[in-house]
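Undergrad: Structures follow.
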Structure I
Amino acid sequence: MNQGTKSNVSGSQLEEAVKTVLIAKGFELVGYSQWVKNPKNYSDELLLKNVPFKSIYGHIGKTEFLLISKRRDMKIRIECKWQQTSGSVDEKLPYLYLNVIEAMPEQTIMILIDGKGWRDGAIKWLENAAAKRKYVAEQNAKEIMIFKIVDFFAWANKTFND
């Protein structure tokens, strides 16, 4: 199995973990392209997959998930990033960050980032950029949550403990 295939498999496992946890918490998993045709056919507690947005380059990008909870007045876009072995994927983090703050329409974005292959300083850079953004004094400042998978599990258990 080559490095690209290994990364795709590991990334898929991260996405599967997200799906498993949120379905267990009562969310209905639906593809965005299916849901958008008739949203009234679905529950108010949704985990949409493959959710589009217009990127900073003007093309259509897709995010793994959009979590929608009407009961909790919550809408969170979820990006999953896995880096099993060293490579150049971490160079895409600034692009991801700019899309988060400039292009993704939701006010709350969660980035699940895990794996042992990230370059020294890559995740710390992302965390610092998000922390600085948190203190920007503007009305529409976004909340950016950055979690490893274990932190996501803890967040989901705390947030959806009812």
Structure II
Amino acid sequence: MSIELSYEAEEKLHIPYRAIIARVVEACLREEHCPYEAEVSVTIVDAEAIRELNRTYRGIDRETDVLSFPMLRYETAGAISEQAAKENRNPETDELMLGDIVLNVSRVKSQAAEYGHTQKRELAFLTAHSMLHLLGYDHVEEQERQIMEERQRSILDAIGYRR
């Protein structure tokens, strides 16, 4: 497993964010039974940068907490086809390229305070949420939302980030 991590915000997180992100990414891959060595890119940005990305890629002109840019298409959430695995390999490492996660540092802080939990827990939640998007989960339909929320809760509980 490889995580390319970039910190592009001036505002700092005073928590062990690298370790939290790595632990959550690893837990998601394990819990979803990913049969491949995988690669994920994670970038931590400020509110304005994520707003610009949201406007550019989703046509939504507002700040958000996290964005996910999956490299794979799924017929069933979590089920990586052999064809997709062959077509989305990093030629240098032979790892499966799952996609990119962009985290908003100011929302990690503000949502932790709003929801009454730690910044560590909020960062873990946003990372798990985004990883599940990279693995084909979504929450557009109510049934999808329920499944995704249960997966998030199960993964976070398994590594000690209970709400």
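Each reported figure results from applying straightforward, stated rules to the coordinates on display, with no laboratory input. Keep in mind the model is a prediction, meaning the values are calculated, not measured. Cβ atoms are built from the backbone, for glycine too; each structure is taken alone.
Undergrad: Match the computed value -15000 of helix-only ellipticity at 222 nm (-39500 (n - 2.57) for each DSSP H run of 4 or more, over all residues; to 500) to one of the structures I, II, and report its label.
TA: Corresponding structure: II.
Undergrad: As an exercise: distance in nm of label points 7 Å out along Cα→Cβ at positions 67 and 99, calculated from one structure in I, II, equals 1.9. Which structure is it?
TA: Numbers: I: 1.9; II: 1.3.
The read-out was computed on structure I.
Undergrad: Now a separate question. I, II: which one has relative contact order in percent (Cα under 8 Å, 6 or more apart), as calculated, at 28? The partial results should precede the final answer.
TA: Values: I: 18; II: 28.
This figure was derived from II.
Undergrad: A value of 1.04 was derived for Cα Rg over 2.2 N^0.38 Å; which structure in I, II was it taken from? Kindly include the intermediate steps, with their values, before the conclusion.
TA: Values: I: 1.04; II: 1.00.
Structure I accounts for this read-out.
Undergrad: Now, a different point. Consider the structures I, II: one of them gives 2.1 for distance in nm of label points 7 Å out along Cα→Cβ at positions 27 and 123 as calculated from the coordinates. Say which. Don't skip to the answer; put the middle values down first.
TA: Values: I: 2.1; II: 1.4.
Comparing all candidates, it corresponds to I.
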